Structure I
Amino acid sequence: MPLDPRVLSRRHFLRGTAGSLGALALAELATAGAVSSGVARVEPPRRAKARRVIYLFQSGGPSQLETFDYKPVLNARNGEPLPDSVRQGQRLTGMSGNQSLLPLAGSQFRFAQHGCSRQWVSELFPRTAGVVDELCFVKSLHTEAINHDPAITFLCTGSEIAGRPSMGAWLSYGLGSPNRNLPAFVVLVTKKGADQPLYARLWGSGFLPSEHQGVQFLAGKEPVLYLANPDGVSATARRRQLDALGELAKAQHAREGDDEILARLAQAEMAFRMQTSVPEVTDLSDEPDEVFELYGADARTPGTYAANCLLARRLAERGVRFVQLFHPGWDHHGDLPASMRNLARETDQASAALIVDLKRRGLLDDTLVVWGGEFGRTNYSQGKLTSDNYGRDHHPRCFTAWLAGAGVNAGTSFGETDEFGYNIARDPVHVHDFHATLLHLLGVDHTALTFRYQGRDFRLTDVAGRVVHELLS
């Protein structure tokens, strides 16, 4: 049916013409594949080091000073005021900005060097210490956001303002999924109580077609909500229903020119295929005992961090492009020593096990693993500093993450903070630079992956970002 110009509004015209520009920008990077909802799905270019990403997001801002950024000066000057020459008038949050004293707080945990690369790691992370030669530590990350919501939004979407597409959505839009029976972007959230909420918009599609949003897998009998057929509806009946819906959707799209109609149809078709693929990938009963022993006892309990790390490996095996795990609870304004011990027990073994498991299966060669949070913590104590207790406030000026796997310069540490762990002394890496580098490892030029929306070309790195080649092998 030809498109009737009388029903083609300016909004529909702009939406219809803009939807394909991002894919056209990627044309020089890869060969176009099947077309869905007006968006070209492309295979990663041959020069791509990574084919998939597993992002272990530690939500709440883990302290770099208790994990991987060793600062003995803080122990030597424990309790002394933060020097004005170090603070340099930088803003503080309202939670510690009114303190009469900002006392330096040395870590209560011992650090030691590990591996052939002699990387410094806290005693809290002995399993991670065992795989340091596979890791590339980035110790000079920095961000503008000083509070959780804008900072997490920035790490996940490239903007502090809600509404932009998430990292996984950009990759789904640009590269698609090698497995047509599973989403390109899957989200796993640790099942636990936490102070900081995690919103679905952190894995949303923003203004990209809605089929690119992350699909959250849950613990329990129904991993994806509303996926199973209701009682009395057979698979055959559902197939007939979708066929009829498809005919109606195509006719509506021909009349109105709205690509979101086709996006919804693509989601319905994916849901139908997921009725068989999701139960298979989430059933861990075929994993041998030694795998559960590798990831830790918690791996047998659905919804734990360990179980989600194991599930992430299974999803990666099946070609899921981007798997993002969220583990909340790292917001340690007080009682930091005890809380850090608990968080390390929950995450250390499984994070290291994921590296080991991927490597022995030959998957680490083309899988990029990322560990990190939205910002760091202050070198001074928020609230009272005692001999065995302290807290740390938010600190966007410098924090640490690590990378492992495809194309990463393993066994190295990049960037350096000052002796107080407060400012970057060498080789700063902005969040936009970090995103540009991750996309580069996937064979994508971050300036080319764009989408025109409301008269402007948007991208994950906004109008900034540079590839940090020192992080690459």
Structure II
Amino acid sequence: MSDERGAEKLRSYEEINGKITSGDATILTADEFVDYVQRKGLKAAAKEVDVVTTGTFGAMCSSGAFLNLGHSEPPIKMIKCWLNDVPAYKGLAAVDAYLGATAFSETRGIEYGGGHVLEDLVSRKDVELRREGYGTDCYPRKSIETTVNIDELNQAILLNPRNAYEHYNAATNSTESIIHTYMGTLLPRYGNVTYSGAGQLSPLYKDLDYETLGIGTRIFLGGGVGYVVGEGTQHSPQNQFGTLMVRGDLRKMTPRFLRGATFHKYGPTLYVGLGVPIPIINEKVAASAALTDENIYTDILDYGVPSRNRPIIKRVSYADLKEGEIELDGKSTRASPLSSFKYAKEIAETLKAWIVRGDFLLNRPAELLPTYRELRLLEVKKPEPRVKDIMTKNVVTAKPSDNIKDVAKMLVAHAIDHLPIVEEGKLKGIVTSWDLARALAEDKVRLNEIMTTKVVTALETESVDIVARRLDRHNISGAPVVDSENRILGIVTIRDLASLLRR
């Protein structure tokens, strides 16, 4: 081959597979290869090592399985289908369904979802199956309830649209409240950092230019053998956000490497074990495979900002993250992985053992993954109401030193329930009619004795649905609208939100 991407300058796939078959191949895990390069140098390591194995084990929400559930007697054309009360997608033929990892139970809610059903199936457990149809001449049955297990299915194909992100942003939270996200529970005021990915074991970081990864690449998937179908959805390799679409036979997988999980107050997912063998076909691939945790970086984003353009708080290496503490906002903050390094290492070692035994050969990809993809974002083309469109702009305010009885009269006169407390033009707190009623009963005198100083606020540019959710989460009926310097611009209440329904 010439100098194009994927050039087999050091060794060909046929040579590697020949050495695997004869037992002469040199196989190292990514961790071992990093150490080997540091001891021997890149050139020597590239000449001596044939394959580097990788591994990752983390939450991969864009996962699921195609299931062929077989025909009953009399047969039914499914238009709805549930497995353990988790709905499966049924816009397919009569007895085919796709069960998504993040679908959740209609009776148990987000504590049990599609990922848990897939783990139950792989564990050889019986699963409750419920189907509904509309009845046709050739499919007369309209409903059925029974149980199935994975060995009774015709096909159970794990087909994951997006797995194994090259790297993933870390998360923190600048707000005054706990928030619940797909990056786990994030504590207030930069109280913690969570992150995902396997660092120097991560599959896509070991072949940065996708010289060995493509359609048909054989991989470790869920404890069995799988294949790369092609690029994953949202594949953006030029930004180091490459992804894989993968498939494998669910019946040959194990619950050790395929596990359902739920992120607290967020929803269900599936933890997937995935490992990719990287053939060292040239020195460029070897250089990627030699990248260390110190050379692999990610950004810590502020998930307290409900936007696709979350601000970057800090750029850190995986070596920094693995220390367990990161300095944020002038203080030491605990950093915790959402992925398992232990399992990632076990996957890389298991894949290595398969190759060493001659049980796993490498495939030359039919087509390499693209190294560039434009990532398009969805723009909402219909006008959406913003806080500034519904908020009350002429806000009645008070000062912390104001007398409570005088303020109570003010609320009655203006027929309002929320009173922002302002000092030198900036928001300092808030009181409600309930606060004032209690304060009068307790003979309090000044607002600074009773006001709430940790105020839930809104921005005038925020969408109404985000603010409505915020009010619901904090169980409050209104929030001051402030600018970037915490100056009062208005107030938005449940009454303002209800006015949208009357328009």
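We did not get these values from a lab; they are worked out from the coordinates using the rules stated. This is a predicted model, so every value here is computed, not measured. Cβ atoms are built from the backbone, for glycine too; each structure is taken alone.
What to note about this one:
- Which of I, II leads on distance in nm of label points 7 Å out along Cα→Cβ at positions 224 and 256, largest value: I
- Which entry (I, II) yields the derived value 17 for relative contact order in percent (Cα under 8 Å, 6 or more apart): II
- Comparison of I, II - label where Rg/Rh (Cα atoms, Kirkwood Rh) is highest: II
- Label whose coordinates, when mean count of other Cβ atoms within 10 Å over residues 152-159 is calculated, return 17.8 (choices I, II): II
- Between structures I, II, the greatest calculated value of mean count of other Cβ atoms within 10 Å over residues 280-287 is seen in II.
- For 11.8 (mean count of other Cβ atoms within 10 Å over residues 88-95, calculated) the corresponding structure among I, II: I
- Value -9500, calculated as helix-only ellipticity at 222 nm (-39500 (n - 2.57) for each DSSP H run of 4 or more, over all residues; to 500), assigned to which of I, II: I
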